[in-house]
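K.L.:
Following are the structures in question.
What follows draws every value from the coordinates through simple rules; no lab data is involved. Bear in mind the structure is a predicted one, so any value in this text is a computation, not a measurement. Cβ atoms are built from the backbone, for glycine too; each structure is taken alone.
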Structure 1
Amino acid sequence: MKTAGIITTYFATNFGAMLQPFAMKRTLEQLGLDVEIIRYKQPHVYNVYNPLHYRKFIRKNVFAILEHLEGLPSKLKKNQVFQKYLLQHLNPEPGFCKQIPQNKDYYFFGSDQIWNPIVTGGYDKIYFGEFPVKKNAKKIAYAASAESIQYNPNTIEFFKHYLKNFYAIGVREQKLNDDLTKYTGIKNITTVLDPTLIADPAIYSEIEQKNPLPGEKFVLFYKIRDCMYFTDKIYEYAKKTGAKLLILSSWFEKDIVKYAKAHTNVIYMPNAGVETFLGAIKAAECIFTPSFHGCVFPILNHKRFYSLVLKDSWNTRANDLLNTLKLQDRLLTINGTISDNSIDFTEADLILEKRREESLNFIKTSISE
């Protein structure tokens, strides 16, 4: 049996980072490969998500340190929840590898923002395949993503040089495809779906999905980045529909704690794991989020949702997905109107099925002899 290694930010404690390698692993296994999540410790990502990293305690003022300490028990609890999921569903051994194993037949890089220098603290050459492997091994970028590339001469030269490491290049966003083609001259870059969208949806039944508010009617707000200014708008909608407001986040946020205490029928679950996230998506009346993966799972489950348009235009990845699936009406600005109308997913499903087949063919072609 041929072997494959997946190199991605699998240990970041957010829902998308945990679900995309799970989906990629299952997809490759269904294609007949023996798959391992390679336990590469990306330094910057690890430090960002490690609540005990010393930099978390070196702040400009004592109030920032106290705020971090206030949320520390919650952050440690969340880490435990995610570690349990990681060991159960991704199956890597505890800890990290000292070097990338050289014995795989295929190396898949991605998905997620492995080429975003802000996420990785500068361009990480490991994510560009810069390490030795055995003869005839193939390095394949799959659904690699980036949000913040500045195409100056040094960056362009970097991409021209290191993209040569890949046998095949699949990126998640069409804009990234267009930019890389334009600046590097590489013509055979393919735009592919995120692993969470190409996988057989039945795989998610392997994960125990927990309704966080059984018997309750609720609206879900999955908050990432600076979008707290949407909270009042979503809260008023929840009140109007007679629903509670459930808030999930990637990490502990004091502002949400204060908001939940100051408003009735607002529940904040800072320690929620992947199981709760999936269960909340299925049970919610409507989902509001600027998150890419926060949009993916309502689409897969045919749930009403809105993708929040942020002031800094950050969420181009979600916008790209919605444009692809002809679901642009799910974009919600701060001054936009929230509709109670159901969503017709017929066209989106047809497009998704076609794109899923194209993306799977990209993988099949890449691993063919």
Structure 2
Amino acid sequence: MIEMKTRQYILSSISFDDFFKLLNQEQIKYIILRWFDKFPKIRKGEAIDLLVHDDDLFKISKHVSPHCKNNSIACNIYSINGMTGTDYNELPYYPSHCAQEMLNERILWDNKYFVPSTKHYLLSIAYHAVYYKAENSGLPRGIREEDSELVHNNKYTKALRTMINQCGINVELTWVGLQKFLDENNWTPELLVLKKLSKKSNWVKNLYYLKLHDRQNTGEIMAFIIREWAHENNLTDWIIKWLENHGLHILNIYELDESRKKKATCNLRGGDWGYNKWRKHGGSGKPAVLIIAYDFYPIPLDKMYKKYYPYVSNGNFLLKIKLRNELNKNQPPNKRRSIIHSSDNTLDALEFINTLYPKEIPKILNKINLAKEKMKITADT
């Protein structure tokens, strides 16, 4: 087995095009992963990302060096199975079956360079944006209404938009939309891989916990935020009881300290808490209490609401509206308030928890499993 390092340099004695001519002549199975449409022009300081078949690593090693000489061109060499020295942070760059598919269906670009097919190029860029770039991808989250839907016009989003159009498919250009597209095409990292990737990204961490939850459960995690006005007017216990009476299992209740109030105000709901809308009624105040609940029996969202709540799948996420209406029904217009907000879906709820109490997520998932077991035992007796 040959020992390599991922970062290599094309031998300075070989021109850019001659390097790929040699690879083609020697029938080395490779693809250039990205940005090949500009070749042979390469920006100074950029590296070429190559995926190479495991069996051809020895062959390609003869044409590269771990040392940069005379401004030689850098390349990152990844293998199908992420063999030592051709891995990405000790992981295969892509799921192995996906990497193999790309190599099997590669196409010759400009009669010079082997590259992914258009569909595989879209999948591979989407995978890179979702799992490696995440927060830095330029993509909106796509998990709730308050997300900014502005797509940053960087090279990833430009390439994705172009390839989506070329493939003639309907994919929402958001982080969650692309993640679902990858799932539908079996381009999903294993749970253990996702766990490792989650160490560098809160977005991926929330996705990991969502996948962990969905593997074991069919219910929905729900997060509710009670505003200061309601809490200071002793409505918290009434709200909790109301949620329980409407079929939710209360997992945890957290009274927010000042630092978490500030963090919730700035980071949750896209920073939009409707202050302008409710100010004329005296305001509802900052976030004050976080309630984590579990819905064991989700219901489909009524079609009439889908237009207004595109990221809500469980109809019970709209309990907050019913609760607000119940509180406000006997109040004159100038006394009505927005006392409670909620997550739009399980991934959104995990975002609430990870923002305010990140260490609590494993405990909450464990509580769900314990509650489920208790319900099962009760049903069996």
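K.L.:
Tell me which of 1, 2 gives 33, 24, 20 when you compute semi-axes √(5λ) of the Cα gyration tensor in Å.
P.N.:
So the calculation was done on 1.
K.L.:
16.0, 47 is what came out when Rg and Dmax of the Cα atoms in Å, for residues 74-185 alone was calculated for one structure; which of 1, 2 is it? List each step's numbers first, then the result.
P.N.:
Working: 1: 16.0, 47; 2: 14.8, 47.
Checking each candidate, the match is 1.
K.L.:
When mean count of other Cβ atoms within 10 Å over residues 10-17 is compared over structures 1, 2, which one is greatest?
P.N.:
Top value of mean count of other Cβ atoms within 10 Å over residues 10-17, among 1, 2, belongs to structure 1.
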